[in-house]
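These are the structures in question, set out in turn.
Nothing in this text is a laboratory measurement; each read-out follows from the coordinates by a stated rule. These numbers were taken from a predicted model, which means no experiment stands behind them. Cβ atoms are built from the backbone, for glycine too; each structure is taken alone.
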Structure 1
Amino acid sequence: MTSLPFVHETVVHMLAAAVAASPDAPALVEGERALDYRKYGRSVAGFARELVGLGARGSRVATVCGNSIEMAVAMNAIHAAGAQAVPVNPIYTGRELRHILADAEPVCVIFDDRLSEMVEPLAEELGIAHRIAVGPDSRLLDAWKDAEPALPEPMPAGDDLATLQYTGGTTGLPKGVNIGHAQMAINISQREAFLPTEPSGESILCVMPLFHVFAVSMCLHLAIYCRGKLVILPRYHPDLVFDAVEAHRITRLPAGPTVFNGLMAADRFVATDFSSLRTAYSGSAPLPAEILRAWRQATGCPILEGFGQSEAGPVLTYVAEGTQAPVGSVGPALPGTEIEIVDVETGTRVLPTGELGEIRARGPQIMSGYRNRPQDTAEALRDGWLHTGDIGELDEAGNLYIRDRKKDLVISGGYNVYPREVDEVLFAHPDILEAASFGVPDAYRGEVLRAVVVLRAGSTANADDIAAHCARNLAKYKLPARIDLVEDIAKTTVGKVDRKALRAMAG
């Protein structure tokens with residue numbers, strides 16, 4: 001492997017090193033609350049020992065939390081306890097949460113106290129022995145930050161499982177990606193090779209959700225690696241971002257395309273002082289070239305794009321700091337990573353430069369497989385390569401371009417939405433005979449979901465009734481932006497729903 005910046009054995013060792021080197025440096029900030037690295041380390045140690053006492057070591061602990069200091073502490077504490085973290089989107093409905101918790105079988109679930117009415121009975125139903133509600137009112141952080149500084153022994157090892165990250169799939173049900181400590185630690189240093197940070201000199205804004213691999217990699221772990229200050233926003237609003245950028249002299253801004261679009265459309269954008277900002281990082285969805293150009297012209301700061309997925313540690317490629325990658329490129333492969341373009345039909349024939357095909361990747365950051373999904377694992381991991389399901393091409397310099405998706409994945413505002421899952425919810429409505437959902441371009445979110453529905457004979461249901469049914473069963477970002485009642489749904493010659501035709505008809 002190409003020489004990398006220092007690789008910690010695990011992220012727990014990384015945090016311990018940061019605490020030892022910079023105990024008095026600011027570590028976490030959320031509104032008026034803050035922790036330096038000494039109290040950050042003590043909080044993690046105290047919570048980790050509590051989790052060990054609950055039997056977490058060698059098992060799994062789920063988090064159902066929004067962005068907060070508690071979430072940052074919890075993710076590190078779970079790893080320090082020798083457990084596997086299972087971060088879950090806190091806006092999931094009970095139906096969505098039930099599947100993940102049933103599959104993961106955690107011994108403990110940590111959740112925002114405002115979610116008690118949903119999480120407590122569900123955890124009871126599934127036999128989850130331990131539940132911990134967190135939040136500013138819980139006062140748990142006050143106890144942890146004054147705890148003994150020693151982390152539980154033994155520390156996790158590189159070959160231990162670190163995270164079980166659930167990601168959607170064409171089956172309609174999320175799959176749990178097993179990510180090991182070594183994979184995670186190596187990927188942090190691979191990223192650092194392309195996007196070097198300044199030790200004790202960074203202020204990173206976390207506006208992306210911490211249950212997502214992008215925010216964990218590019219916010220939580222990036223900050224600890226460089227002993228920087230992580231400024232956490234509990235929710236996104238342009239004014240909150242502008243305030244934080246100026247008040248904390250933000251140097252690094254990781255965000256998705258929807259955030260950059262929203263910031264540039266806000267009235268305060270042109271009046272905000274971005275002079276402290278060194279680099280912005282974009283991920284989770286492609287960013288239009290016009291946004292890249294306009295952002296840099298207005299702020300003097302580049303937006304660097306990369307490519308990856310939960311199954312890949314998560315980062316595979318990035319436009320390296322100080323380089324000028326071609327517009328539309330997500331950069332070359334990170335050190336120690338191989339990227340190839342293969343034919344879609346067999347996935348075995350390597351295509352020449354400039355030809356479109358499925359992107360496959362190989363490297364030390366690739367997942368070990370999916371939890372409880374041997375068939376899906378065998379399909380994704382073939383002959384040592386991760387087949388990403390994305391369509392792209394490479395140029396002569398090795399820069400990757402994402403051109404399409406092999407799957408029917410829709411990326412709306414940076415969130416992955418799988419039409420099959422939405423279809424299954426639609427089909428659960430008693431008045432629906434047929435249904436299909438699909439993505440269409442959207443100037444703000446990149447894509448939004450639309451649905452077409454054929455009602456059963458004699459039904460009096462309307463689009464509002466169906467939308468209400470979806471809202472009861474799906475997170476907001478998965479909801480169709482429009483539902484059309486139709487007499488027939490376009491299909492291929494073999495009777496499958498023709499989503500390509502549906503997108504074309506939608507204009």
Structure 2
Amino acid sequence: MSEKLNICSLNCQGLGQKEKRERLNLWCKNQKCNILFIQESHFIEKHENVINNEIKGKLYHSFGNSQSRGVTILIKDNIKYKTINETRDNDGRIILINIELDGNIFTLLNVYAPNIRRNRNSFFKKVNNIINNNRLGILIMGGDMNESLTSFDRKSISPNNQNKPVNSLKQLIKKYKLIDIWRELNQNSSQFTWRRKNNRSVASRIDFFLISPDIRPHIISADIRPALISHTDHQAISLQIRLKAQNKGKGFFKINNSILNDTKYKEIIIKLIDTHQEKILTKNNDPRVTWDIFKTEVREVTIAYCKQKAAESKNEIKHLENKLKFLNEKSSNSQHLKKEINNVENNLQNLYVKETRGAQIRSRVRWAEEGEKNTKYFLGLEKSRQTKKTISALRNDHGNIVTDASDILILGKNYYQNLYKSTKPDPSEIKNYISQTKIDHSLSNSDSELLGGNLTLEECTNAIFNMKLNKSPGLDGLSVEFYRTFWSYLKE
């Protein structure tokens with residue numbers, strides 16, 4: 001795959017004719033377009049198979065009717081991606097898909113706004129709700145907005161023409177901090193994406209991309225270009241993005257508390273505790289060093305055991321899915337077969353729920369309803385959190401934006417080295433400062449001895465059993481539940 005991603009958008013004003021669809025294929029190829037947002041496709045659901053066979057690539061539709069509306073996102077076969085989920089309206093104006101591409105999660109949103117201003121205001125409120133409920137990653141919103149954002153974007157002979165966008169669109173842009181990328185790259189220019197056919201003095205830039213600030217450093221270009229597809233009075237818009245996945249580290253380990261109910265795992269940890277306890281007693285090892293070594297081994301054992309369990313679970317799911325497929329292909333209507341199918345479905349359901357709950361925990365979705373089955377959604381949300389935690393750009397001391405991963409690491413390192421660098425103050429100044437400091441309150445001798453003394457088993461026990469659950473105290477990633485589970489073995 002190319003290191004550049006080229007996203008185009010075009011109001012086609014109808015693709016009902018086969019000849020026009022073939023012209024679209026050729027245009028996409030000439031533009032080297034990887035992803036295309038189509039508005040006014042005029043596609044209808046009963047023709048979906050024909051359309052999908054004729055237009056090259058994977059198509060995601062919100063159908064209109066044969067005379068109006070219809071939006072489609074076309075993703076060409078020359079990019080490798082995974083679809084997480086998709087959302088569409090019932091009016092042929094909105095299609096949203098979440099995809100994993102180049103190690104990141106992207107939310108692609110294609111919209112076709114109504115012509116009437118009053119309807120546009122309610123339309124963008126609807127778009128806002130769809131983004132709020134379905135966005136998982138870096139938002140790229142494009143299409144025919146039927147709105148101009150600035151006075152540079154409209155050319156009109158009518159003095160009464162509305163230049164300001166509707167409030168709901170302005171609020172949407174503000175809420176998600178979206179950038180009109182073409183305008184940012186062309187501050188004082190006027191270029192239009194639509195002209196009235198019978199009066200070319202009326203024109204406007206109503207087709208544009210709005211993007212998340214996360215991806216701004218990776219934008220190569222944004223332009224307006226001709227689209228030689230008959231019967232459309234719109235120009236196409238294009239957005240070119242530099243693809244370069246950030247190298248992520250291993251991240252922090254945090255134990256999955258569900259494994260603490262696994263008898264076999266508990267036996268492994270208890271044996272590990274006994275081994276290290278014996279080392280302290282027989283070899284006079286430093287307990288502090290042994291404790292740190294023990295926690296490192298717990299981490300390694302836990303990761304290995306969980307990987308094995310996950311592999312077993314995936315194999316079991318695959319086996320049950322194949323078995324269910326085989327049973328469903330049988331023509332028999334016997335009660336025995338129905339019972340067997342029901343058992344397989346129940347076992348699969350339990351495994352799906354278990355997998356979904358794991359994704360819910362990792363994505364920290366607190367509002368997930370009991371029995372939520374949309375595993376792909378939670379897996380996508382989990383990955384979108386990773387995307388948001390990645391630093392893709394930093395500004396250096398000269399005001400320049402740095403996007404290269406190695407340069408970002410150097411910049412971060414230098415910043416903190418300088419921040420914590422010793423300034424070598426004069427010891428006499430420190431002494432004078434301390435001597436002049438007035439102390440209003442001080443500990444009694446007994447309180448001082450109590451706080452400075454050795455920790456007792458009672459104090460440790462109280463601390464462990466009064467901590468908030470689902471927390472990992474320290475960098476070792478071992479949770480409060482872990483200490484409670486093995487406290488009778490660990491406390492000494």
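Structural remarks
- Distance in nm of label points 7 Å out along Cα→Cβ at positions 40 and 304 - structure with the largest value, from 1, 2: 2
- Given 1.09 for Rg/Rh (Cα atoms, Kirkwood Rh), calculated: source structure among 1, 2: 2
- Here helix-only ellipticity at 222 nm (-39500 (n - 2.57) for each DSSP H run of 4 or more, over all residues; to 500) was derived from just one of the structures 1, 2, and that gives -14000; the source is 2.
- When distance in nm of label points 7 Å out along Cα→Cβ at positions 152 and 344 is worked out for each of 1, 2, structure 2 gives the greatest result.
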